[in-house]
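Just so it is clear, none of the values below were taken in a lab; they were calculated from the coordinates. The model shown is predicted, which means the values in this text are computed figures rather than measured ones. Cβ atoms are built from the backbone, for glycine too; each structure is taken alone.
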Structure 1
Amino acid sequence: MALVTSVLQVPGARLHVEVQGFGPVLLLIPGGAGDAGAFAGIAPLLVGSYTVVAYDPRGTSRSPLHGPPADITVATQADDAHRLLAAFGSGPAAVFGNSAGAVTALELVTRHPEQVHTLVAHEPPVTELLPDGAHHRRRNDELREIHRDHGPLAALTRFLADTGMGDGMPAPPSPHDPREQAALGRMMSNLDMFFAHVVGPVVHYRPDVEALRAASTRIVVAGGTESSGRTPWRAAEALATALGTPLVPLPGDHSGFVGRPDEFAAALRPLLSERTRSSG
């Protein structure tokens with residue numbers, strides 16, 4: 001099914017939006033320095049059931065800010081998602097968010113639960129729920145200093161080591177897939193914005209557990225089968241415990257939907273169903 005690109009004007013930014021498929025809306029929210037291209041592998045596997053909407057968060061890739069860069073709060077990110085659903089949806093939607101995108105989705109549900117019937121929050125790094133939350137705040141302050149003094153590649157190496165997601169650079173894209181090459185290039189160009197203005201607000205975010213528990217939205221907290229013990233997995237486990245729900249395993253690691261899209265889509269699809277909510 002054809003992918004259609006669109007633009008949504010929001011306060012302070014212009015969002016690049018990609019829409020494909022037919023049916024109820026599924027909003028995909030990328031994390032970190034990623035953009036809509038992160039979902040190039042799984043989106044085509046979900047269009048038979050959904051109108052899949054993905055976007056570049058403000059300040060990244062093809063979603064420029066209207067003014068000078070500044071810290072982008074989780075509340076602002078959630079307001080963007082709210083406006084996207086208002087523009088492209090016609091009723092409660094399913095939402096999948098990964099990493100920082102899952103944090104955005106949690107705040108979206110806190111503020112606008114009527115817009116989301118099901119949220120799958122994949123490894124949201126809500127480290128404020130961990131016993132060592134203060135440690136993660138201090139490490140983030142150090143990360144900003146590394147970024148300022150040594151640049152984005154040094155900050156990325158430290159970030160990956162701190163989160164347990166590896167101590168090297170992302171795997172190179174397939175030389176035969178220009179979409180992968182373009183997506184990786186955009187991600188690398190987004191690192192300055194990510195380390196300067198995005199990761200800090202995410203690290204300091206504490207979800208409103210009571211509001212989430214009271215929401216009409218069915219919330220599924222997920223972790224990668226290869227992520228056990230890493231910081232995002234630990235944070236997801238803490239959130240699931242706080243909400244009184246199990247941590248649901250999904251294939252792969254923190255970005256399993258990139259590395260194992262077929263398995264990931266097959267496992268994700270039943271979690272997103274509104275029928276599951278009705279019968280659960």
Structure 2
Amino acid sequence: MTNINVLDPGASPLDYYGFELRRLREAAGLTQRQLGDIVNYTGSLVGQIETARKLPTPSFSEHVDAALGTGGVLSRLIILVLRSQLPSWFQQVAELEARAVKICTFHTHLVHGLLQTKAYACAVLGALDDSDLDGRTAARLARQRIFEKSEPPVFWAIISEAVLHQEIGGPNVMREQLAHLLRFETNPRINVQVLPYSAGAHAGMQGSFDLFHFANDPDIVYTEGYGSGHPSANPDTVNDCSLRYDHLQAAALSLKDSAELIRRVMEERYGERPDSVGDPVA
């Protein structure tokens with residue numbers, strides 16, 4: 001157990017967060033219990049976060065910032081804390097996502113992490129390992145905060161039709177996930193296309209990949225293996241994958257037809273159809 005008297009703020013972003021939380025609380029003249037009462041959390045939870053034994057959440061950070069008048073310090077810091085909880089080999093990818101002005105993804109077997117619901121992400125991450133599942137899920141969902149920036153990246157996602165039928169987490173989880181995809185229909189910066197079974201052999205048969213485009217840096221292509229990630233700025237690799245992506249977009253259904261296919265799968269496979277703006281209708 002970490003001793004609060006020797007907590008090293010330089011040990012990790014989580015330790016630094018705990019150190020700052022304690023400093024801000026004491027500067028306000030509040031006990032852990034008093035702060036907990038103000039923000040509607042237990043004093044015990046406040047203590048666990050201060051000693052880096054519990055992972056804070058964005059909601060907790062926002063409530064404490066408001067209560068202590070910090071100017072949003074903890075809400076900014078939580079982004080680094082949650083990113084530090086990602087697997088070490090994936091942290092670089094999260095940084096690429098945060099810096100990119102445009103992201104193009106192709107996935108063959110699951111919804112991209114930036115578009116996953118909490119329940120879907122939890123089911124994916126817990127398939128073989130349910131240790132610290134809440135923390136790992138929170139870290140994955142925190143990546144989606146890039147869409148809350150004043151200038152969020154343009155995001156294109158091409159998913160295989162198989163993704164719609166691969167039942168991850170059960171019918172309710174899938175219905176919620178597909179409804180979530182449909183909510184982007186009116187958002188011109190987040191676009192979802194489905195590569196249908198009828199496309200047959202296609203340019204992405206070698207596997208999933210992501211393309212990151214930056215304002216002032218070379219493009220990067222990212223592929224992933226078991227427990228490892230492979231970003232590359234090699235011009236030949238980037239050009240090859242960019243060409244493949246162009247062909248995948250040409251073979252995929254239009255945005256409108258993709259949304260209609262998602263609706264149809266929801267109705268036929270998961271028993272519920274959303275209305276025209278993507279909200280579920282019983």
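Can you spot which of 1, 2 the value 16 was calculated from, given it is relative contact order in percent (Cα under 8 Å, 6 or more apart)? Don't jump to the answer; show the numbers that get you there.
Numbers: 1: 21; 2: 16.
This value belongs to structure 2.
Using the calculated result 4.5 for distance in nm of label points 7 Å out along Cα→Cβ at positions 47 and 135, pick out the matching structure from 1, 2.
Numbers: 1: 4.5; 2: 1.9.
Of the structures listed, the value fits 1.
So distance in nm of label points 7 Å out along Cα→Cβ at positions 63 and 119, computed for just one structure, reads 1.6; which one of 1, 2 is that? Could the numbers behind the result be given before it?
Working: 1: 1.6; 2: 2.3.
Value 1.6 for distance in nm of label points 7 Å out along Cα→Cβ at positions 63 and 119 corresponds to 1 out of 1, 2.
Can you tell which of 1, 2 yields 13.6 when Kirkwood radius over Cα pairs in Å, for residues 15-102 alone is derived from it? Write down the numbers at each step before the final one.
Numbers: 1: 13.2; 2: 13.6.
Traced to structure 2.
Starting from the value 3.0: which structure in 1, 2 was distance in nm of label points 7 Å out along Cα→Cβ at positions 79 and 271 calculated from?
Values: 1: 3.0; 2: 4.2.
It must be structure 1, since only it matches.
Can you spot which of 1, 2 the value 11.5 was calculated from, given it is Kirkwood radius over Cα pairs in Å, for residues 31-70 alone? Let's see the in-between values first.
Working: 1: 11.5; 2: 9.9.
The structure behind it is 1.
Here mean count of other Cβ atoms within 10 Å over residues 23-30 has been calculated and equals 23.2, so which of 1, 2 was it run on? Display every interim value, and only then the final one.
Details: 1: 23.2; 2: 14.1.
Computed on structure 1.
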